[in-house]
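K.L.:
The following blocks contain the structures, represented as structure tokens.
Nothing in this text is a laboratory measurement; each read-out follows from the coordinates by a stated rule. For clarity, every value in this text was computed on a predicted model and none was experimentally measured. Cβ atoms are built from the backbone, for glycine too; each structure is taken alone.
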Structure P
Amino acid sequence: MRKNTLTFIMFVLIGMLAGTIIGELLSQVPMLAFLTRSTDLEWAPSADLGILKYDLHFWFKINLASILGIAAALWIYRKL
């Protein structure tokens, strides 16, 4: 498989999504509830340049399970 930037980004996003889904499924288990405690990360760049105005808002809700999913995705990516 050819490694490129798009493949890397897709692996990271899929790993984050898979980790979040697994964390939500495991939230029913009291001993594993620490996997679903999340932190919100926001980034909202904006500018008004006279002829161009933009406002973007990125919001990530990240938890330990999604970080583990990203780590697993990176490990798989390196093995390819």
Structure Q
Amino acid sequence: MRVRLRLFGTMKRHAPDGAAGRGTVFLDLPEGATVLQLIMHLGIPYGEHEGQIVAAVNDRETAHDRVLREGDAVSLFEPLAGG
């Protein structure tokens, strides 16, 4: 299955080889892959707390256990600090 990936902020450093500088990257993942599996596929360090990486699928914030579907647009970024 193919998904669109957008990385923001420091997440950009985890872009797949050859994708640096491109805003959107297309990735092929196994059917039934979750957001967490995508994060791990990219080699992004993952702590115990889901809030360390914010994920959105089709512009809606989502949990990391969400199953992805063909054509989904996945955005990953760090949480924003407020004040």
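K.L.:
Any idea which of P, Q comes out highest on distance in nm of label points 7 Å out along Cα→Cβ at positions 43 and 67?
P.N.:
Evaluating distance in nm of label points 7 Å out along Cα→Cβ at positions 43 and 67 on every structure, the highest lands on Q.
K.L.:
Using the calculated result 43 for percent of Cα pairs over 22 Å apart, pick out the matching structure from P, Q.
P.N.:
Going label by label, the one that fits is P.
K.L.:
Continuing with the same structure: Computing helix-only ellipticity at 222 nm (-39500 (n - 2.57) for each DSSP H run of 4 or more, over all residues; to 500) gives -2000 for which of P, Q?
P.N.:
Q
K.L.:
One of P, Q was used to calculate mean count of other Cβ atoms within 10 Å over residues 3-10, giving 10.6; which?
P.N.:
P
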